[in-house]
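Structures follow.
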Structure I
C-alpha cells in the first residue's frame, strides 16, 4: 500500500457514521474518551464535530497493558482523566489504530475500574487486521492491508497525518 487516506476525509465520514449510530441507539448524552496519544487527537476532532457539549476524557493505558513486561513501559506515562461519572454513561471510546486489540482490551479494563458504563462504542481511525483478540470497531475510518513489518502511525496533533513505516528500517 503506497497511498494512505487523508485524515480529514476519514474524520468527516466517521463523524457522519457516529451521528447516525447515536441517533439509531437514541443516545443523546455520550461522553468521549480518547486513548493517548493518537486516540485523543481523533477524539478531539470527533467531539468538536459531533457533540461539543459532551464531556471529554482521556486514558493512558500503560499500566493496563498485558505486554509491558516484554516491551517495557513507555517513557512518558500520563495520568488518565475522566472528569465525569462512568456509571450508566454511554461512552465513545476512541483510538487511532486498531491492530491486535490489546490496547482496546486494556482501555476497557481501565474504564471499568472507574465504573460500569451503559454502553461503549468503539471508534477507530484505522483498522489493520492483525487481531489477537476478538475486538472490532463500531465506527471505522478505513481498513488497511499492510505487508509483514509495516506499521501505520498517526502524527499530529495539527495537522493530523498518517505515515507508513517499515519495521525493518526503524
Structure II
C-alpha cells in the first residue's frame, strides 16, 4: 500500500515519541503516532490503560488513519508497537496483515533498560507497573520485529534512547533525495 513509511516500535515508556521527534527534525520527515491515528485517548476511557480490547479493530483504525493522512510526496516515521497487551493481559503480536498494509520501508526498534522504563511509566501514569511483564513485552517486541523483518524483507535497525544513530543512518539512506 504505502511506500514512504518507516516504522519504529518499542514498549510503552521507552522513549519512542521523543526519539521520533528528534529523528524527524534532523531528517526533515513527518512524525506520526499510531496512538494519535487510532485516537486511543478517545477510544479508551482510561487512556493510560495499556490493555487493548480488540487489537484487529484498533489496527484497522490505524490503517484508516494512515490512508487519511499519508501523502505520496512525503516521508514518514510511524511510532507504534510490535506487540500489545490484549484485554486478558496477554502479550499479543500486531497482526502481520497490518504490517503488510503499512508496507514499511524499514523497521526500527527502540530498546530500554526495564528499570528506567518502569520508573518513567510509573511517574508518567501515576500507577505501578510489573517489571517482569515489561521485560517480557520488550523481549516479545525484539523477537517479533526480527520475524517481521524476515517476513517482509525489510531492514531492522535498533537503538536506545541514548544511542539511536544506527536508526538515523539507516533512515537517512532510505529517505535521502
Structure III
C-alpha cells in the first residue's frame, strides 16, 4: 500500500497545483474576452465556464448539483479500483491517479461557485470539427482514462492467455 500512496502523493498534488495555477492565470489573463494563440495559432486560449460535463453536455442551467455527487461517487469507485490494483501495476496506479486528480480539480470549481468549471484551452480547429475548450484537469482525466482502458485490456489479455495455458495443460480423459 505504501507504493500506491507514494504514487498518489506524487501525481495528485502535481496535477492539482498545475490545474489551479493555470485556471487562475486564465481567469486573469483571458478575462473580458481576451483570446491568445499559441503554437502558431493552432491552439487558442479562450476563457469559458462549463456548467455541464465533458464536451459541454448539460442537464440544465445549474447542473452542478447533479455533477458534484456523480463526481464523488466516481472518486469512490476509483478508490476501490486503486485498492484492488496490484502494488506493482504501475499503469493502473498512474491512470487511476490521473483520473482522480482531474476529477478533484474540476470538482473544486463546481463546489466553489456556480459559474462552472474554468476551461481555457481551445477551441482547437481539427478541420472536421472544433475540439471543445478544456483545461489541465480535463487532460488528466482523458489521458488517465485512456491509460486505464489499456490497463484493463492488458489484464484481460493476460487472463485469457493464462486460461489457454490451463486448458492446454490439463491431462486428457482418454489416457
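Read-outs throughout are calculated quantities, based only on the coordinates presented, and are distinct from any laboratory measurement. Since we're looking at a predicted model, the values are computed, not measured. Cβ atoms are built from the backbone, for glycine too; each structure is taken alone.
Quick notes
- Label whose coordinates, when helix-only ellipticity at 222 nm (-39500 (n - 2.57) for each DSSP H run of 4 or more, over all residues; to 500) is calculated, return -21500 (choices I, II, III): III
- Given 28 for relative contact order in percent (Cα under 8 Å, 6 or more apart), calculated: source structure among I, II, III: III
- Test item: FRET efficiency 1/(1 + (r/R0)^6) of positions 39 and 111 (r between Cβ atoms, R0 = 30 Å, to 0.05) calculated as 1.00, pick one of I, II, III: I
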